[in-house]
Structure 1
Amino acid sequence: MTSRLEKADGLLKKFNADGILISDRESARYFSGFDSSNVFLLYMPKQKYLFTDFRYKTKAENFCKNGNWKFVEIKNGEICKEIDKILKKPAKLVIQDNFLPIERFEFYKKNMKNVSQFIFGGKEIDSFFFVKTQEEINSIKRAAKIGDISINDWFLQLKEGISEFEAARLLEIITLKNGSEKPAFDTIVLFGENSALPHGTPSKDRTLKKGDFVLCDFGCTINGFCSDMTRTVCFKKPKTEQQKIYEIVFEAQKIGVETIKAGMKAKDADKKVRDFIESNGFKENFGHGTGHSVGLRIHENPALNKKDETVLQVGMVITIEPGIYIPDVVGVRIEDMAVIGENFCEIITKTAKNFTEI
C-alpha cells in the first residue's frame, strides 16, 4: 500500500508545488496522528511542520519528540506569519479548497506574503485517506462490535409506548455503557410511518405501537473512528405488505454484499443494488446512494452512488445500505459496514438481518 507521505510527494510533483497545507482537523489526524481543535500541517519535501496554539503546546511538543514533525506554536492566531517565516521566499502551496471557507481563503491570500500561488488540491488530498491502515480498521471493527452488542441489548428494552426520542437516547446510553466514546452521529430511531423518512428526526410524540416497523440508524466511536449500522425490525404483529418490502431490501443488500469488491467503480457497485430494487417496482422509492465510506468522519469519500467514478480499493471501509421508503406508510433500510477485499468485502457489523419480530 502506498503510504500517505508517498502520496503527498506525488501530489507535490504533480502540481510542481513547494508544500501542502492541511487545515482540516480530521485530515490532519489522518496524516500525522495528532488531534486538536486547532491544528495545521505544512508538508514540505525536507520537513514537516505541525502548528497549534498554547492550549495544545505540551501535547504537541510531546508528540513531536519522535522527530517526524516539527512543532510551531501559533501565537495570537497568526498562522500566516508562521508559515511565511518557514517559506522565506515565494512558494506554491497546495490547499484543501473543499474545507476552506471563502472568507478564510481571502484571509490567506492577503496575509501569506510568501505564497505566490495557491493550488486547489482538496480532492487529491482526500484520496490520501480513502484506504485505511490496519490500525484504523481495527478501531472501526471495535466500534462496530460495540454497536452489535448494544443494539441487541436495546431490542430487549423496547416497550410499547416509548417515544422515538426516548428510544434513541436509550440506545446512545447503552452504547456508552458498552464502551463507545460518543455517538458517531445523531441516532435515528423512527416508528411506523416515520420510518419512511430516510434521515428523520426522532419525535417525542410518536410512540411505539404493535405492528410498527422500527428503523434504527446509529454509530459508535473508538479512537475517533466511527461505526455505522441500520436495522429495521417489526414490533409485534407484522403486516404482510411491510414484510414483502423488507424482503426486497434484504435481497438488494445481499446482492451488494456478494458483489462489491476491489476493482469495481463505486457507481457500478451502486447500480448492482439499485437495479434489483428498480426491477421490483420501487425505482422512485430509493432516492439515496447505496453507501459511503466511513472513518474519522461518518460520511467520507468515495460514495457508492450513480456518479462516483472512484475505483474501489483493498482497505477501503464502506457501508452497504439500500432502502425503500413509502411516504406516510413505511420505510426499510438495512445497513452494514464492510472492509473492501480483493475478491470480496468483509462485513464487520454482525447483527442479524433476516426479518425480525421483537
Structure 2
Amino acid sequence: MQLDVDAVQTGDWARLGAALHGAGYTTEGLRAAIGLSDPVEEILRNTGRYSFFYIDRLAGADGPFAVLARLFMLCGRVPAIDLDRLGDALAELLRRTGLVVAVPDDPASVRATAAITEVRGRLFLSDPLFENTGGGFIVHDTTGRCMPPHASSLELLGRLRGPDSATSFLDVGCGSGCQSLLFAAGHERVTGFDPGVRQVSFARANARLNGVEATYVVDRWETFPPAEPFDHVAFNTPSAETAFGFVNAGLDKLLAPSGVAQVWLVSELMDDERGWPEHVARRLERPGDWEVATHVHAGSPFSLPARYLGEGRMPAGTLLVDHPSKARAYVADLRRRRVAEVASLTLTISRRGS
C-alpha cells in the first residue's frame, strides 16, 4: 500500500512536523541510539544497510523516538501495541493520515507507508525504498516512486552556492524538494518542477511539513514557462545526456542575467580527453556563452577511478550498478568504449561576462 499524499489535510502535515521535532526525530538521534561512530551523511546514503544490521537495537528502547525511527527511518515493522508509546494524539494522526497501517498478514503489527528522512533539521517524506519485515528484506522497484534524499542529493547540496543577492531559486527535477527546502527556504520565490506527479505531491507535502512557502508543479525543463528567470537554478540528474541537454537548450530561458546554475551529474571521461574541464567544454554547444567551474566529487560512490578501471574492478559501496552481479559487465563495457574514468560532477555555471 502506498501513501495517498494528496488526501492528507494541510494542517495534518504541520501537526506531524511539530510532533516529530518534539520527539527528537533526527538522524543524529538514530546514530546515538544505536551507538554508531559513522557520520550522519553515511547513514543517509545507505539507510537499508543500517536497517538490516541495527534495527533490533531499537526494539527494547524506551520513548517515542525508537518507535518512529523503526517505522520511518529503518522502514521496519513494529508491534501495533508500540504505538501506545507515541501518545494518543500522534498515534491517531499517523493512522488518520494513512502513514501507518496494519500488516496484512500480521494484524498485530504495523508498518509505515512512507519513509521520513531528517536532513539538517528538515523532514522529507518519500516512498520507502525497502521494507524490513523482521524475517527478510523487501526491496521496492523505484519506478515512479519519490526517492528520499540520498547520496547524489547530499553531493549537490554540499556544493550549492548562489549569488549573494539571490532571492529566487528553481529546483529542476525537484523530487522530494530536497535542494530547495534545505538551501533556499528563506528566498522570496522558491519554485520547483518535476515530470513525476507523485514527486510533486511529495514536494508539496514536504513544504507544508517544514512550514516553507514553495511552489511545485508537474512539468519538464523543455516546457516549463517561467514568469521571470531565477537567480539560482539547481538540477540533480545522474544522466550526463540530460544534464548537457538542459544546459545547452533549457538553461538560457531559466537563468537570470547575473544568476548561477548548479548541475549534478555522473559522466565518463574518455581516454582522449585531457581532463574534466575539456570533457565539459566538448559537450557545450555554445561554450563561449558560459563560465563553467567543474567540481569532481572525490570518493563518491558514483566514481570509478582510473586505477580501478585499469584493474577491472569496482570500489566497495559503488552505486554505479544496482547489483554486484552487474559489475563485471559494466566495467567490461567501459573498457571496450575506452572510458578512462567515471565521476560525479557538480557544474557551477554563470553567463560569461556577467
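What follows draws every value from the coordinates through simple rules; no lab data is involved. Since we're looking at a predicted model, the values are computed, not measured. Cβ atoms are built from the backbone, for glycine too; each structure is taken alone.
Looking at distance in nm of label points 7 Å out along Cα→Cβ at positions 51 and 171 for structures 1, 2, the greatest value goes to 1. With log10 I(q)/I(0) by the Debye sum over Cα atoms at q = 0.07, 0.08, 0.12 Å⁻¹ derived from the coordinates and found to be -0.33, -0.42, -0.92, which of 1, 2 does the value describe? Only structure 2 yields this read-out. Suppose distance in nm of label points 7 Å out along Cα→Cβ at positions 115 and 339 works out to 3.7; of 1, 2, which structure was it derived from? Here the read-out was taken from 1.
Can you tell which of 1, 2 yields 3.9 when distance in nm of label points 7 Å out along Cα→Cβ at positions 67 and 299 is derived from it? Corresponding structure: 2. When helix-only ellipticity at 222 nm (-39500 (n - 2.57) for each DSSP H run of 4 or more, over all residues; to 500) is computed for each of 1, 2, the one that comes out at -9000 is 2.
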